[in-house]
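None of the figures in this text is laboratory data; all of them are computed from the coordinates on show. As the structure is a prediction and not an experimental result, all values here were calculated from the model. Cβ atoms are built from the backbone, for glycine too; each structure is taken alone.
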Structure P
Amino acid sequence: MEPADTARYALFAVVGLVTIVAVAAFSKKLGVASPLLLVLIGIGYSYLPGGSTVRIPPEIILVAVLPPLLYAAAINVPLVDFRRNLSTISALSVVLVLVTAFVTGILIFFIFPDLNLGYSIALGAVISPTDAVAATSLGKKLGLPPRLVTILEGESLVNDATALVMLRSAVAVGAAATAAGSTVAAPVNIGGVLGDFGYAVAMAIIVGLVIGAITVFARSKLRDPALDTAISFAVPFIAFIPAEELHASGILAVVVAGLYAGHNSARHFTPQARISERLNWRTA
């Protein structure tokens, strides 16, 4: 990377950070959720003449941004409320995502018939999940009942895992259809797809629980809140990487680890450590 490029990206980072802080401060005064203002600012920037295009590889978002984002949201979700509304959350985060992806994919296929059905459903899977942070921020800002906010939080945490597993399966089907020279779909082993989905979910839950238990135990032995918080920043990646290596859902493993850590924090962590972690994660 050239020095000029380094300076340009550093400038973008500084301007972006200042913009986020300013928007967060003004959004409270305006009574508008900050994600909405950030979207509007992003759209406005795209129309500025001479504005530079910043391209971020999708892998960076998937591996470096999404796990800590979901973990930060998961540790603040009450596990008791999550379990109480599990049936509703499951219906929204799994069934609704699958239906949305299929309906959207079929519509895309009819609009762009040269794109085979598998890849069309893959595009539907990309746009089907809602954002965890934005949904929670909007729900609390609108003054929704706590139960409804919990359902929104739980659904927005798990739907990413459903969409990513479906994306992987749809891409595989699309690749098989392309190899067969078909624009619809190659013969699909439904049982195999469902088996892969079940394995990805079950293994992710196991990995998330194991990592959550190990990291909570390790952090409970520390008496320095700074060290405890430093380990908590590593937990999303500790859960994500082995789950992905086992061909499970790394995102779901992160969510499970976060729910476990959040539920057991009052029992194993000192009040100072919990306050420090909460403030640092909110800042991040």
Structure Q
Amino acid sequence: MARTILTGATVHRHDRPWEHGDDELLIEDGRIVATGKANEISSAARSDDEIIHLPGGRLLPGFFDAHLHLDIGGRLFANLQLVNKLTKSEVLESIRAQADDSKDWLVGIGLNENAWPSLAELDRVCPNRPLLLHTRDYHSARLNSTAINVIDLSRRSALPEGGWQELDDDGHPLGILRENAADWVTQYLPVEKPEKLRHHLRTAMNHLLSLGVTGVSDASHPTSYETGLKWLEQHEGLPIHVENWLRCVDFGPGFIQQPRLNRERLKRNRIKLFIDRKSVV
């Protein structure tokens, strides 16, 4: 059994106050099995133990993100990244750099609400390729005119309940979709194959692990669970702990009877529920 002892650093545990740190940590076969005070573990070290001295350092527990979307996060690396584009000119330049004559959709993720180009500006930098931009919170989406024509969007388009679009003074679409309409438009994108989805999930989880995030509560699209996370857990294993939420759109009597899962690195015991309260006058 391979053992490693880390000594000399302050070891902070999630179950103890910050000021009550230990001084040593014992790892067996890649798993943390014990922490202790100075020399408590190292004094009983075996001849084949690896001892790593970290004087003056700090060892922290892995971070846990309470609410994210692994599938969206993974796609961020494959699509046009706008998260750090804080001005309209930066957004337009990023689009221009990838706006070729391809008929494939150009999808951007992370549009800042303070950096929104107009429809005319989007058309100028991306005149031929259908363009879809998701805002940072995914509650709004922007289209250029090519995309509007591809999906035949008009003032009469049947948008889902809880979703709407914005029109100009003459009743023409401005290419701005809100709430459920922002998700509705994704049906026009090419169908994502299971292996592509799993690639996005791997990318997201490995990126989080590189940042010290070892566990997440995940509210990804329902398809990401069955064909993505569940498949990966069964066939490859997951690099981080994932608590996947069952997203509730239509809450009914049988909803809470959905199958639960409680495995070491993949759990599904909770739901994500939206409740809109209407004011009564």
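Once FRET efficiency 1/(1 + (r/R0)^6) of positions 64 and 144 (r between Cβ atoms, R0 = 35 Å, to 0.05) is computed for every structure in P, Q, the highest value turns out to be that of P. Comparing relative contact order in percent (Cα under 8 Å, 6 or more apart) across structures P, Q, the highest figure comes from P.
Out of P, Q, choose the structure whose coordinates give helix-only ellipticity at 222 nm (-39500 (n - 2.57) for each DSSP H run of 4 or more, over all residues; to 500) equal to -6000 when calculated. So the calculation was done on Q. Here log10 I(q)/I(0) by the Debye sum over Cα atoms at q = 0.22, 0.26, 0.30, 0.34 Å⁻¹, for residues 72-111 alone was derived from just one of the structures P, Q, and that gives -0.73, -0.84, -0.93, -1.00; the source is P.
Each of P, Q could give FRET efficiency 1/(1 + (r/R0)^6) of positions 16 and 96 (r between Cβ atoms, R0 = 30 Å, to 0.05), but the derived value 0.40 comes from P.
Given 46, 23, 18 as the derived value for semi-axes √(5λ) of the Cα gyration tensor in Å, which of the supplied structures P, Q does it correspond to? The value was obtained from structure Q. When FRET efficiency 1/(1 + (r/R0)^6) of positions 24 and 128 (r between Cβ atoms, R0 = 25 Å, to 0.05) is computed across structures P, Q, the figure 0.35 traces back to P.
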